[in-house]
1. Between I, II, III, which one scores greatest on mean count of other Cβ atoms within 10 Å over residues 26-33?
2. Given a value of 0.93 for Rg/Rh (Cα atoms, Kirkwood Rh), for residues 82-169 alone, calculated from one of I, II, III, which structure does it belong to?
3. Given a value of -16500 for helix-only ellipticity at 222 nm (-39500 (n - 2.57) for each DSSP H run of 4 or more, over all residues; to 500), calculated from one of I, II, III, which structure does it belong to?
4. Supply the structure label, taken from I, II, III, corresponding to Rg/Rh (Cα atoms, Kirkwood Rh) with the calculated value 1.37.
5. For which of I, II, III does mean count of other Cβ atoms within 10 Å over residues 90-97, calculated from the coordinates, equal 12.9?
Structure I
Amino acid sequence: MTVLEQYIHSYFGVTLDDISKISSYFQLTTLNKGDYFLKAGQICNKLSFHKSGLIRVYVATEKKEVTQWISTQGYFVTDLAGIMFNKPTKYNIQALTDCELYTIKTDDYNRIGNFIPKWHQLEKLFIARCFTFLEDRIFMLLSMTAAERYKLFFENQKELFNQVPLQYIASMLGMTPETLSRLRKKKLE
């Protein structure tokens, strides 16, 4: 069973037969370091499950770039506004390292409901998981101090500190690179 199939099975309890049908629509694709999965202004026409590598989701404003997320193995990568509503994205999604992804095109994604009767229920669970994940991130940014956000992120994503430019992590945590450096130095003391 691939990591995609394991994810589908563990999170959604899909039968092995249905897992096989669903995963047959996903193709193993690659992104080289620096390649874009999606650029701001484009309409996303695919959904990918992240098998390996690191991907940065960010918005470029006139004054700075704001990192929304750094995706690692086991997460889905897409722009839901594009997939669900055919809207152009505001995000750039770029590979920070060479990446492998299991990718499904929107047309194939929409066909799955034709042969798996409970697909729409599974899709609803998937979107609910995405939504609650974002709610938790928003709550963290609004309710925690910079030190608390750093501590929580460091405990859960320690390996990223050696793989990703620190300004990306600082941006994702809603702080300046200087604040992140100060917090890291304080932790080392």
Structure II
Amino acid sequence: MSNLITRKPSHQRMKRQLLIVMLVIFAWSVAMGFILGLATSANAANPASSVGTVDVVPANYQLGQELYIENCSTCHIALPPAVFPTQTWKNLLEDSQHYGAQIQPLVDPQRILVWKYVSTFSRVQLQDEEIPYRLNRSRYFKALHPGVKLPNPVNMDSCVSCHLGAREFNFRSLTPEWDK
């Protein structure tokens, strides 16, 4: 009989210890979830680092993106690299005749940084595809604008008429008629 009396408190003690361990694990899981939630929402809530491009630009390409925007948007709207294939960007960066205007090409190291950015975020050219130099000849540009009657030629005013933030390199914000 004394054996039964000592077993009962030991059994209750094990249940209590198991319950405490489970509560500690639950509290730790909730705390870790809360901390991870704060960490991820802090990055998403930082509007200064968000650019309205289609792709999120990793830190190692951001300087190239900034140089690209700074150099290209002085004369026209800087386009997202994905609207042209890589070969188009290569030719544009090497040519001093830029759409009929004489320009000073970028020099290293700026040229290398811009090249790494545009080549990483540009699209692949099909094997038999002609290298497009105008937006209305870009297969990918056309694919991004299904059902849009584009003027010929496409110009800066064409972009701004639908993409309100195009001058700030934000192609995500659209006019109400297209924002669906």
Structure III
Amino acid sequence: MPRQGMVTTHVAFLRNVNQGQRGQPSTGDVIAAFADAGCPGARAFQSNGTVVFTGPEPERVAADVEQALTARMRAEREVFTMPLAQVAAIVDAHGAEADSRRRELTLHHGGALRLDDPDVIRETARRRCRLVDAGIGWTVAQNERDGESNATPSVERITGLSATSRGLPTLIRLIDRFAT
């Protein structure tokens, strides 16, 4: 993990953002919010609220982006961040699995979820997925069916906090484009 104050590349995951749809921030709004937060070189990836940016204090950037988007859109948006290198490590750990297209990374504000916790197992099974990996503030879930994305509601129910997810195929493309 990068030390505080080091300039590193991060990925921001905006919760419940579909850029360009009615009532949603545009890509220009999102990029302008990052510029307001001191990251003028931020680059949007796809239209799902995923942004790559460079800076020393990702938590501050996330808070500033949230404020800027709230001011622009008059609706709150939550921003989660993770170092690009950590996203790459998760992709490396899960990308070659036969079921990788059914896996998704979820970021949340809780601690580390225990994969063997009976409440975690029960809740994820109820939503047709299971957690296969976890760390502080993130999980990787395996969905039972193609095209499903069940981790966000599962993690939100387990932690009582908001969360956001991206499918592993999306993250593989992100790493192919931005990791060097």
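1. III
2. Numbers: I: 1.04; II: 0.97; III: 0.93.
Only one of I, II, III returns 0.93 for Rg/Rh (Cα atoms, Kirkwood Rh), for residues 82-169 alone, namely III.
3. II
4. Computed on structure II.
5. Only one of I, II, III returns 12.9 for mean count of other Cβ atoms within 10 Å over residues 90-97, namely II.
Bear in mind that the values in this text are calculations on the coordinates, not laboratory data. Keep in mind that what you see is a predicted model, and the values were worked out from it rather than measured. Cβ atoms are built from the backbone, for glycine too; each structure is taken alone.
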